[in-house]
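Only the coordinates and a few stated rules stand behind these numbers; no lab work does. Fair warning: this is a prediction, and the values are worked out from it, not measured in the lab. Cβ atoms are built from the backbone, for glycine too; each structure is taken alone.
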Structure I
Amino acid sequence: MYIYESHMGGFFTKDEILSYEEEYCEQCGDSDNFIGYADSRKTAWKLLKPMTDINDSGGYDRNYVDDFINSNFEE
């Protein structure tokens, strides 16, 4: 699955990579951010770990990231 960070905040997945036009929001002029491709929980964690708040490092809440991974990737 292809993982993206929404320009509105949070993550989402797609089965196919999005074109620039699909990522771009005409309403606000911003666009979603492609993070990478993951085929497992382990790979998804490697991609999202740098964006995760660990020991007050800033970023997305660890529980949110864990829930996202668990709901989108099977073991």
Structure II
Amino acid sequence: MKYRNLDWGDLVEVGDFIVVETFLGKRIHEITRVTKTLAVSLEGGNEFRCKRKVSPDMAHPAIEWNSNTYKVYRPVAA
């Protein structure tokens, strides 16, 4: 399957993948639900929330000194 990278300002949809990179490693979250302002991923009873609009700081709630990087990918038909 091929993926395309979303640009800043795009909106996250169900099925998109958010890659969160920290100094400890990388986590991949598949979005299972979206609201007007948030994108939510439910994984094994754990919930990951972030802002729906793609930006350098997608953390929710906002973090003052955030060193995480966020990349959003959308599956596309081959």
Comparing structures I, II by relative contact order in percent (Cα under 8 Å, 6 or more apart), which one has the largest value?
II
At a computed 0 (helix-only ellipticity at 222 nm (-39500 (n - 2.57) for each DSSP H run of 4 or more, over all residues; to 500)), which of I, II
II
Using distance in nm of label points 7 Å out along Cα→Cβ at positions 44 and 60, single out the structure from I, II with the greatest value.
II
